[in-house]
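Take a look at these structures.
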Structure P
Amino acid sequence: MKTDKQRIGQWIRRFLMEHLVGERNLARNTQTSYRDTLALMLPFAAQRLRQSVDHLDIEHISADLVRDFLQYIEQERDCSIVTRNQRLAAIHALARFIGERSPEQVAWCAEIRSIPFKKSSKPTMIYLEKPEMDALLNAPDRRTEQGKRDYAVMLFLYNTGARADEAAHVTIDDLDLGLSPSVKINGKGGKTRHCPLWTLTARILAALIAGRASHEAVFLNRRQ
């Protein structure tokens, strides 16, 4: 008779609920990625092995099955190598979690974690020359409120290297427009960094936020 300790479903529940959230406090996007990986792999394994999902054991998730799963998501789901590697990272993490807490599964853990990541060619970085960037900054009609905002956004992104979603979440409270102007940027995974601002950027932002409440977003959309 199989015990709960052998059922992969029990381990996955602990991995998702206790480990990712309670112990490691990983970013929500990472938690979602890991959960989605396992939500794809379990039905794949059940169909391949002709087992119901709730009767899958750790030993059913063999290295060969994991390789078949990775091939399936690449070829049949048309996933990129980057996505394939993200799925494998989630499976590696689950195997490590089980191996650390169940010594009898150490050999299985090592077998799963020996499955390598695929190398992918990195795309050539495309960048703008300074004259091209200047032309882009000069494009907004700064005689209009919308043009002033668009110019401020582009200048801010150029200055800080922030992502668009990071810029969208910057509040007036995050700005320090004093003698050494800077901005606090809240990035992925709850990580915060401070970035210095050019004098021009600080001046443009000061004009943009004049008379507004400190809790407001710096860059308001057209409806706000």
Structure Q
Amino acid sequence: MPSFGIKSADSISIDTVLLNVLGYTCFTTSVYLQAFDATVRKQFKKQFDGNLPLLSGVDVVYSLHGLALVLVLLSQVTLGNKLWKFNNKRVSFKLSRITKFFYSAITVFLIYHIVTPTSEFKALEFALYLSYFKIAITFTKYLPQVMYNRKRKSMAGISKLQIFLDLLGGLFASAELLLKNKATLAEMMLSNTTKIGIIVVTIIFDTVFLIQFRLYPENDDHLKNEKLEEGIND
């Protein structure tokens, strides 16, 4: 994480981090249920003409790893000075309406799921709706960071390597789906909407971030100015 190198997490949008936490929590739960829960898999097979999602324990480990990383990042943004000995300048955070909306929406969804009577595909619907939340959050979470980068006119503190690896991961995930698939392409897309949706959105926004690196190339100068300001303030 570049935050360690520059001893600051001010370049990271709090909204992006909180949306990441919620998104990975939904995704981890959904993937685990689709990959290992017998009831969900039975209902999935019945709903999708005998097909099962192309998910495995590797996907669960990946999502848990992602959740752990964003929790670390959240601690760097909110408790960086105390916990990580950073030099964060932000002392308060104002959450966007988008973040508030998604946390409110997931709360309403969970309450609705608890109070509604059991139906034939209730367990499957719960797992799938969590995955749809993840897709929506994945699309939305990048917007605050894109706008934050635009506002600062800088990509300082953002790892280009991480973006390249993220993009590469999306391409490999696409190849994995095609290689594992034994059904028709249409059936594969219908039974793996979560994975495909996340792959598409991730590739799009990784491309946007790489374009921003071209638009705002003065990362080193920006960091020098930040350090100079810190020295003056000290």
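Rule-based calculations on the coordinates, nothing more; no lab input. Nothing here was measured: the structure is a model prediction, and the numbers come from that model. Cβ atoms are built from the backbone, for glycine too; each structure is taken alone.
Match the computed value 0.15 of FRET efficiency 1/(1 + (r/R0)^6) of positions 11 and 139 (r between Cβ atoms, R0 = 41 Å, to 0.05) to one of the structures P, Q, and report its label. This value belongs to structure P.
Comparing Rg/Rh (Cα atoms, Kirkwood Rh) across structures P, Q, the highest figure comes from P.
Any idea which of P, Q comes out highest on distance in nm of label points 7 Å out along Cα→Cβ at positions 35 and 67? Structure P gives the largest value of distance in nm of label points 7 Å out along Cα→Cβ at positions 35 and 67 among P, Q. With FRET efficiency 1/(1 + (r/R0)^6) of positions 59 and 179 (r between Cβ atoms, R0 = 35 Å, to 0.05) computed over the structures P, Q, the top value is the one for Q, the highest of the group. When distance in nm of label points 7 Å out along Cα→Cβ at positions 99 and 163 is calculated, the result is 2.2; to which of the structures P, Q does this value belong? Going through each structure in turn, the value belongs to Q.
Upon calculation of helix-only ellipticity at 222 nm (-39500 (n - 2.57) for each DSSP H run of 4 or more, over all residues; to 500) from the atomic coordinates, which of the structures P, Q produces -26000? Answer by label: Q. Once distance in nm of label points 7 Å out along Cα→Cβ at positions 27 and 187 is computed for every structure in P, Q, the highest value turns out to be that of Q.
Which structure, out of P, Q, was relative contact order in percent (Cα under 8 Å, 6 or more apart) calculated from, if the result is 30? Comparing all candidates, it corresponds to Q.
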